[in-house]
Structure I
Amino acid sequence: MSDATSTLPHDKPTGMANDLAAARVFFALSRGWWSGPTRRRAWFWTLALGTMILLNVGVNVGVNAWHGWFFNALEKKDSATAGMAILAFPLIVVVVSGVGVMILKTRETLQVYWRQWLSAKLIDMWVARRRFQRLSPAGLEPANPEYRIADDVRWATEPLVDFAIGLLAAVITVITFVGILWSIGGGLTIGSGAGAFTIPAYLVLAAVAYGISISSLMLLVGRHLPRRYARRNESEAKFRFGLMRLRDSADAIAIGGGQHSERRAIGATYDTLAQRWLAVIKERVKLTWITNSNGALVPVIPLLLAAPKYMSGELSLGGVMQVAAAFVQVQIAFNWIVENFMRIAEWLASARRVNDLAQSIEALEALPAEVVGGPRQMAGAPGILAAHELVLRDRDGHAITTPLSFELRSGQSLHLGNLSSEAASAALRAIADQWSWGSGVVARAPEASIAAAARRMRWAESPLSDILSGPGGDEAAQTAALARVGLGRLSNLLSDTADWDRVLTEAERQRLALARIHLAQPDIVLIDDALHALDEADAAALFADLRASLPKAMIVTAGSSAVLAAAADTVLGSPAAVLAAPAGLDVLTLPPRRARRKPVA
């Protein structure tokens, strides 16, 4: 899938226009499933579903005709015809069931494939170019992007397929059953003699007028529901995130005695969620008055309307049952908005949250470099890693380092000493182009590969071999790397899938991080206090072995470990230890840095 993001509208209308705009943006985002490499699969299941819907309407017409056939036979006491109708009914049931099964098959398959495609697109957009990490520093990250991909994509695709089914069926049903009402119901003559007048197709007019009235009333009463759903979903995501944070940070919170404050924070979040749920319930109560009243009225109204013609003998009992069933079918079609209004509101809320994530990613890519800020990355000479006047700042703009300048060549190592853990981590991340606040220049060869080991490594729940060197890695090399860092016992678990963050101790995770570096054979190695859980003898031996296995790598370390400081060629960190401006940067032409400006809201 391409890394490029599609151009999406960013207008912010209000009210009904806002809902229509959200739908338009979502369709622009997701229509690629029908036009890209997946178009054959997409159109196959779409057309298959459409065919099943047409068959289903035909079956309903057949059932309606059966009503007329059977009840006319009852009225005439024609036992032979009634018996034939009864014998035909099991066949109708089989056909109805079969069409229903095929609709279920095509609908849910379409939903699964479409959701799979859209989720993959959003994940690719979010992960590519480290956008998952860059969105927050740029001030563009929407709340809980992971919830939007996991849940909102589902709620934005699955109902939409149902809506398409319902709308197509509604249109065909109206056309078909209005014809039945017209042909069987005919006109209604009121009065007699000279004062008599006829209402042509009165059942059709009544069905259309009633359907439009109920649908319009539903739209008017429920106009605030989409916004209520959007706010509720936002609170649901925040509540879930709070619980996940408590679980992921369990050790730190327990040691610091922060469980009570965490409980209060989660409680406050749920209180907000409860209030927003109550607001949704309030709106749904209003709509339920209409839907329940409509459900009681629809079966009765056609009988009342057909009663005068039945009493006058213009309609048979079978005709009454046919027009009653046809009237109900027309109302079901007309009231498609009524029956689905709550789901449409939920869909709009989810679609808007998916849109926000995609638009935030696009906005991030559109920001000029001087707005995003942070140290600049420049192309340097092969075998050289250099920094010039590197000043790093925190999110509030406060400097956390003095100006740092250095130059490393192949095989050399540098230890960032006398820096706080925050500053040292920021410096390593700046070298890897992962720090967004500060100034200065980092220069390295564009093709130079980087491998890093952080103080706390985190990996997805996946096979151990994938963590070591990705899918398809050399198992023999992986086994050797594990043995090299003292984890030989794990060589029999390479194909096992587990939550390795929990299975392994902190010291074992740090050894595993070193094994990954051995296998990667990078040009640049960044170690952020990643040996602190090991005793000094083991740490010294492992670091010495790492340097020996990577004789040409440039290694930058950070942290309070005396082992790393002693093993480094240069220790950098205090003002007195700042090196002269590297010669490798003297030949670089630095573009003038333009004044930073805030992004347009």
Structure II
Amino acid sequence: MKINKYFVIDFDSTFTKVEAFDVLADISLNGHPDKAAIKRQVAEITNQGMNGSISFRESLEKRLALLHADKTHIPALVNLLKSMVSESFKRNKDFFTTYSDNIYIISNGFREFIEPVVMEFGIKKENILANEFTFDSHGKITGFDKENPLSMNQGKSEQLKRLNLPGDIYVIGDGYTDYEIKHSGLANKFYAFTENVERENVSSKADHVTPSLDEFLYLNKLNTAISYPKNRINVLLLENVHPIALETMKVEGFNVETYPAGLAEEELCEKIRNVSVLGIRSKTQVTAKVLENANRLMAIGAFCIGTNQVDLKEATKKGIAVFNAPFSNTRSVVELAIAEIIMLMRNIPDKSAKMHKGQWDKSAKGSFEIRGKRLGIVGYGNIGAQLSVLAENLGMQVYYYDREEKLALGNATKCKSLKELLAIADVITLHVDGRETNTKLIGVEQFAQMKKGVIFLNLSRGHVVDVKALSENIRSGKVAGCAIDVYPYEPISNNEEFISELRGLPNTILSPHIGGSTAEAQENIGNFVPGKMMDYINTGSTSNSVNFPNLTLPTLENAHRLIHIHNNVPGILAKINKVLADNGINIAGQYLKTNEHIGYVITDINKEYNKEVIKELRAIENTIKFRVLY
């Protein structure tokens, strides 16, 4: 595409995530006894040259002298650099092919490793300007071509001056040598690229700080892959979600903020105003009042199984998609339940407490095997079903009750009613969801229906058990032991005292809502939930959303994707298509799905359209949210 603008792009730490010399040091010094020390020297000299504290030529000579590199190291270097291209450059590959005539790579690095990396992006060979190595007869790198202007101080400015490009020049880079081009008067603007490294003395001199190529393209109306730069999409992750979630979303280019605890309603109302994606666990309550203040919120990720901490009805009314991790911590919860059943049947909590007081109470009284005992599982979902299989393998007789029809696994027996299950079980464990109708599912009446000496577990939700009734039944001996992981009220942070009637009771295991808190589960959740939220933002897919119609969509090329969320009333699709038809727009693909409350329409159209079309689509009656994806 012919335009009167030229884009001059740096290679090291801009086109790629790394300084090539640092990677070459890794390769060429492999096995060297002083490798670590030399690598530190190379990195230090690189930074000195980049921030302007020593001359570039001095930096180049010093680093080459330390490397002991030769021709055989270059192919390995190229392969590594190809895998280290900056994420936002990979996302916007179309930009390089669309404007290939106008893009120049001007680098103080070396052609031998730059050319094979950038030419894969469609950059023309003649537009790659870099230094060149000199080699001896054995292929050892001896130095560089000292006549090349890029080997000299202010070499980029000199090289650009010789090009004499007939138009506006925009420079994108992370180093002082990139800023020098603007300083010398040869460029219209200098953009400090900070996706991989930020140098304060360089950023402070820039016309714009650009955290990604997305931002640069957005500012200059050159977008090819996205309609809005991801670094402008604010993500808030609360309650110490797994670091992999933070890393995943940062790599994708989002602006991510984390907070170690939950936030109270008023705090969250204030914090959420500019947030587009919210990640929570079980403590943070996303209420209707919070959602009133969430004017930019597109998606909520619950990094746990349940979503009762989110007002789903209000989120749906506002067109906010909610995702959770229904399977990711199943195994962790099941293992804890099995462990606690065994511990309680053996009366270990009390025996352990006595030992800590110096009391030796060696006795088999009240201590039983779990083999042959009847396990009653209330709620036969993912966790209940997997617990059923493991418990049976340990020799327990499994009974279960679920309001919905569920297929029994193994030799498990389905009970016709909750009352039937409570009457026959030696061990009762709750694995129901947090819906409102489950409030005090187990109360005075249900405890009365249980066998004397029953073992009781709740690893589901705090409000499903009447805690006062449980406490009284433990004290009376009706419940011989219990394990509770969830509570009607839970402290919002680790600094708040836990208050409960269950504290200090005999043969009672209390844990701070950690059923799914294992390294494996949290990593699984940290991968799963961001993946679903990013699919939604990147493609419009709503797979595994708990409140949106579920659609899995293909990625799209050479078209725009329009997302329309509306109240589920008749005729909306016809109105959308009428707007498109009236404006002569071809539909490349269209997807519609509805649920009880909302309709979700994805329309892929060709790229040529009048911007007024967007206004017309937004103005359709009953529209909740509309966005152009790309």
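Nothing in this text is a laboratory measurement; each read-out follows from the coordinates by a stated rule. Here the structure is a predicted model, which means the values were calculated and not measured. Cβ atoms are built from the backbone, for glycine too; each structure is taken alone.
Tell me which of I, II gives 4.3 when you compute distance in nm of label points 7 Å out along Cα→Cβ at positions 119 and 551. Source structure for this number: II. One of I, II was used to calculate mean count of other Cβ atoms within 10 Å over residues 103-110, giving 24.8; which? Source structure for this number: II.
Taking -20000 as the value of helix-only ellipticity at 222 nm (-39500 (n - 2.57) for each DSSP H run of 4 or more, over all residues; to 500) derived from one of the structures shown (I, II), identify that structure. Walk me through the intermediate numbers first.
On the way: I: -20000; II: -10000.
Comparing all candidates, it corresponds to I.
Kindly point out which one of I, II the value 15 was derived from, the read-out being relative contact order in percent (Cα under 8 Å, 6 or more apart). It was calculated from structure I. When Kirkwood radius over Cα pairs in Å is computed across structures I, II, the figure 30.0 traces back to I. When mean count of other Cβ atoms within 10 Å over residues 351-358 is computed for each of I, II, the one that comes out at 10.8 is II.
For which of the structures I, II does the calculation of mean count of other Cβ atoms within 10 Å over residues 303-310 return 16.8? Mind dumping the intermediate values first?
Working: I: 16.8; II: 22.6.
Checking each candidate, the match is I.
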